[in-house]
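Just so it is clear, none of the values below were taken in a lab; they were calculated from the coordinates. Note that the structure is a prediction, hence the values are computed from the model and not measured.
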Structure I
């Protein structure tokens, strides 16, 4: 199972997801362009010593990312109907997270294989992208017993 960040805006969130990736053994795809300068040195300065333990693949565009995919792309989105806990994950799935400021464009919504959401209390909009990633990845790994270290 993989995580993918669509044109991330906030370096601290990307760093938190890279740390999650390293700790749980799930590679992370970064779909560019990023809203910040993406550099290993920059993440190290921010105290992310986990970057050397994470498997990171950078893609120059959405099209380049799609061309590299072998499993399903599952979008976490507030616009989905299906709760992530009702979704049946597969080990080769890639969990796609949208931009913090804008989510993903319609073309991405139309091309992913599945869309899932995290149910929230009425009147609340969304979780932090790194929290959403942890919840969905944890459920996906639980279902597939896909922990790399187990």
Structure II
């Protein structure tokens, strides 16, 4: 599972293209604003199957991309605004990924790719905020166990 980046986020386009070129099954989230859920959809052609969704973020068209259960995920690329070296994550404030991670029955590796300037000494995290397993920057990588 990955996500379609937007704004000044780490650009995921190459990651997505590489996964598809290697024959990997690509799953992208679709934000369901009413239910406050992330619905997971298989995507084979991002150019044809993604549309601007909530907040302008590109997401799968529900009519073209089949739903995938979270139990099938082997890896999750998780977005965020800021991180710590201990893999704490600050999202955009909606709690979509925190809820999603908390609801996983089987936890695949959770990895965030970001820029080193987004690594901070501490974050205003709460009990409900979910950590990732690894944070990778252009300069270093940080593991939850470190």
### Query
Quick one: Kirkwood radius over Cα pairs in Å, for residues 22-101 alone came out at 13.7 when computed from one of I, II, so which one is it?
II
### Message
Given a value of -9500 for helix-only ellipticity at 222 nm (-39500 (n - 2.57) for each DSSP H run of 4 or more, over all residues; to 500), calculated from one of I, II, which structure does it belong to?
### Response
I
### Message
Among I, II, considering only relative contact order in percent (Cα under 8 Å, 6 or more apart), which has the greatest calculated value?
### Response
I
